[in-house]
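Once you scroll down, you'll see the structures, which are given as structure tokens.
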Structure P
Amino acid sequence: MCGIVAATARREVSEILLEGLRRLEYRGYDSAGMALIDNEQRLQLHKYQGKVAALEEAQTLNPILGCTGIAHTRWATHGQPSAANAHPHISGQRIAVVHNGIIENHKALREELSDAGYDFVSATDTEVIVHLLHKSVSEGNTLLEAMRSTVSLLEGAYALAAIDTHSPEEVVAARSGSPLVVGVGIGEHFLASDTMALRQVTDRFIYLDEGDVVVCSAAGLAIYDDAGEPVQREMKKISGDVEDADLGDFEHYMLKEIYEQPHALAATFAKALDQKVDDSVFGDAAAEVFAKTRAVQIVACGTSYHAGLVARYWLEDIAGIPCQVEVASEFRYRKRVAHPGTLLVTISQSGETADTLAALRHAEPGEFVASLVIANVDNSSLVRESDMAFLTRAGIEIGVASTKAFTTQLVAFLMLALVLGRHRGLSPEREQLLLDGLAQLPELVKQTLKIDPQIEAMSAAFIQKHHALFLGRGIQYPIAMEGALKLKEISYIHAEAYPAGELKHGPLALVDADMPIVAVAPNDDLLDKLKSNLEEVRSRGGELYVFADGSAGFKDEPGVHVLAMPHTPEILQPVIYTVALQLLAYHVALQKGTDVDKPRNLAKSVTVE
């Protein structure tokens, strides 16, 4: 969501801040700004509604320069998108602050500060922070002391970075519930909400723990834990993946990432050793944990939730183990009863999804036998705080609508089903059959990508539509859900998914010639049932767009448009049909002229509740 970049160095840092913001544009935002302390120890500020380009133009026309500064891209939570609500916020022409997260008690703090004589110029929750900092330093405290006292008053989630004209060489930052990393340079230090923002200046990072406060200067840094004690945090060196952020020959990141799936899937499956999925790929303690696992509870949000719904079919079929799947924002707020021996599995592309992270943190002691996260980002909060972790190998995913991260999650779940199945009597013959299927997956995805021109041609029928219905049965129902989500995310067409057998229980009332019906129709045990459901649609004038196995017996006719899919082993069908639906959503959005990579109102990493 919002993006933070900060720098303190012995050189001018405005371009470092701007480049950091450019690299965070994929996260989704509505305004941008930066503040620097100039050579005369004055606070200089640019902030604008809109894209980073507006900030760049202002910097060209009226440069602000300095060796210490903070910058931000804002995704509106409190207060509409506007220049006044954009970050940084300032107080007394002395303190500037940027903030990711939500301060839940901001109204009470605002009243107290107003009574103390502070005037508010924005509708944001963040402005209370900068005034609290200013109030504290005005009473004689250092910026570090002010930060400590301020965060003790805050309720909610935050990553903060602040500068003070009275301490022009320092940036002081804090985090609780929202990610923040320190970039380590030579004679300079940086802060950001995402390592990608700083890869142009360093490859060495320190991941702050919950409650940490850090003081950065060109000369060094000091980190304090939530008790105020000095601590050392491990520094990690990150290599590779920088080139993944380049578009190459593709028009959009989403299309690039769709076409990267054969490689990403192969890389994720390559974690299997000698074509065998060993317990150890899920963590050193996995063998012991899996031997005690009697049930699985999956918790996730959005696209990752759909991956969990697919996983339930595999875990119950292949491993013979009960599985429950729940949206994280619901799971964390209800009274739960877990079966003894339940393994908690969380899923998150970023490893920072706020509701999923909160669900993990709110698990009662002894409620689960262990926690396992499936994520795409090493050293993310979920990875650090879970007992075990499986890292997918999707590489950097920049498009807001997840593609390769989702399909690599599916591969991870197939591997999990295999190892849990082995503990519960899965036959060697079936295990080998499944492994052979996984090995075919990259080539089958390549075959699916070859029908992209046909999918593009089909997409033209959706451009003037306002609604679409996606249908699937069995394991393909979650894939229909994912297809509908992709279409609504990037084309802004209202799309919903239903189990095809539920048509007569309500959705059939919506069917007419103006609502395209997308059906996921592999040749499986439920095909005949699906065909009957689709006849109900045709008899009511519905226009059908069927993604079907070539042997499924569908043919083009008036009102029925068939896209022939590669013949695929049943276990791999969810992945293959997902890729086709991703392409459909992409081409519809492209022809509608929407922002494919950065759809309105959405963010890549949802780090607030």
Structure Q
Amino acid sequence: MSPATVDPRSLPDVATKDSSSYSYIFEKNVTVKLRNNGIIRCNVYRPIVSDQGERFPVLVTYGPYGKDVQYRHFNPGSFAEVSPAHKTDHSAWETPTPQYWTEKGYVVVRADETGLGQSPGYLDALSATTIDGFYDLIEWASEQKWSNGKVGLLGISYFAGTQWQVAARRPKGLAAIVPWEGFSDFYRDAIRDGGILSNSFLDFVWERQVGSNQYGLPGRQARNWGDDTVEGSLSEAELEANRTTWLKVGRDCQFRDNSRIASVSFNLEDIQVPVLSVANWGGFLLHLRGNVQGYMHAGSEFKYLRFISGRHDLPFYYPEEVEVQLSFLDAFLKGKDSVGWSRKGQVPAVDLLLRKGNVGYNNPEGEATFSRRKESEWPIARTQYKNMYLSSDKTLSWNQPIAGLPHKLEYKAFGDDDSSQSISFSSAPFELETEITGHIVCHLNVSTSRDQYGSTPSDMDLFLSLRHISASGEEIFYTGTTGEAAPVTKGYLRVSLRKTNPQHDRHRAWLPHRDYLSTDVLSVIPNEVYGLDVEIIPTNVVLEKGDRLIVDIGSCELAGSGLSTHNDPYDRNESRFKGTNSIHFGAGYENYISLPLIPNRN
């Protein structure tokens, strides 16, 4: 009988224990029984004195990238740059370093998700099964003899996104979470930006990091990708029958009422444990929105929002950021609060990083010069929303254009070159230093039409980018998720999903709420003009005197998208989208971007 069809409860105990090779006790392939009668396997890293009866708080991670895949092999380039304290044999991508945390008096539990690594079962990452298993693992960890009964969650990206969901389930023992750059809405943040499938990132991560770690996949050890499956390898047919890919999920889940998406829906208000949500200004392609939304709507009494910059892999391990993690977790898992996290109002709720000046991108030393400012709330209460108007002469201005005869600017959808597929609007040089921090909305009046002898488009995708130009005329780039040169921020919208829900309690003028349901689809008829609001991912930038802003509007991916592109031939086929797109001006057609301006406190 193949491992694919074996009853998980009958699998042998293959756990091993090493208490001499490291400064901590290392238990490998510890079996955890799940409520669904399945099992998962985890590695447990414990302080030496835990064998003498002393109990410790536990940090738990549960994910798809392989508990035994060493960071040095997973991403050698990143590992070479990571902070020295986190370059160890047991360092793993996007998770806490066992050596560091055991020295600080924590147990670290790192588990393979169902269907991955050494955990048998069907591979359907980021599904309801994921959260069910995570929930059981947390409760298991809280009950072990080496546990003080308190569990914390700490990790990046995938290991952050699932924290929101499992915390809303309130497992026994969960005491605090630190979702570090992690989406909180699977549909809106991770798979469909404005309703448009973010296929490239999903496919890249699946192929490189998830599918490569499937339970039963042969050859992992030979590739330095963890260990081969202890029960043996599966055939390709068995592997195929035991997995669902993220690209398939993304293609199938066009709307939020799809059963797969609905199965992982949850209410952020159900989260009650203390939260430290860490958002990266450069992470607008995947993580940023979710960290901000998670903070805004979590029901926790103690919740904090911290902004950082830089690549998504390195800041998590910066000494100063690890100190923040440690002080927060010590406060709620050990009752040792030297900072004031657990004393209401002592630590300001929001810790902003202010992006001012041209320090270059992918430059940690330069970004370390950005200053910080504390705020009491998000959005900042003193925010003044002000419109910059788009004009048909391709300018941005605080002054509303004089309404004239209707006219339009055109650009191609699936044109012959990139330059024909977008339009740019530029401001005049700013006369005073201006801070933009918060949520942005762009209101547009758009249409699409058939090209001569072409097919008739039935939909339209909008890609928006906000860029920063210095007084000397150079573009100021910021660090994107993987180190690419990134603009200030971006926004997306599929025009057939333009419908908003003003009655929803989260709908705001500065943040339109969309349900993205199958019943929300609206027709897009050629040459009809549609007024709509595009949500722009929240951001921060300080423009100095003489600097300019540019708004790009296009029909396809704009510069600075890194791995997160939207070019799936199934989701964005030419027969549906190819044509001429237009922005309309004149009487009744106001186009503007609403900017959150922060006045100086003085």
Checklist entry - Suppose you compute log10 I(q)/I(0) by the Debye sum over Cα atoms at q = 0.11, 0.14 Å⁻¹, for residues 285-436 alone for every structure in P, Q: which one lands on -0.38, -0.62? => result P
Checklist outcome for this item: From the coordinates of one of P, Q, mean count of other Cβ atoms within 10 Å over residues 341-348 came out at 26.2; that one is structure P
Item to check | mean count of other Cβ atoms within 10 Å over residues 277-284 from the coordinates reads 28.0; which among P, Q | outcome: Q
Next on the checklist: Comparing P, Q, where is distance in nm of label points 7 Å out along Cα→Cβ at positions 77 and 109 highest?
Outcome noted: Q
Checklist entry - For structures P, Q, which has the highest computed value of distance in nm of label points 7 Å out along Cα→Cβ at positions 357 and 381? => result Q
Checklist entry - Taking mean count of other Cβ atoms within 10 Å over residues 85-92 from the coordinates of each of P, Q, which one would give 18.2? => result Q
Checklist entry - With mean count of other Cβ atoms within 10 Å over residues 149-156 derived from the coordinates and found to be 25.0, which of P, Q does the value describe? => result Q
Item to check | Which of P, Q yields -10500 [helix-only ellipticity at 222 nm (-39500 (n - 2.57) for each DSSP H run of 4 or more, over all residues; to 500), calculated] | outcome: P
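Rule-based calculations on the coordinates, nothing more; no lab input. For clarity, every value in this text was computed on a predicted model and none was experimentally measured. Cβ atoms are built from the backbone, for glycine too; each structure is taken alone.
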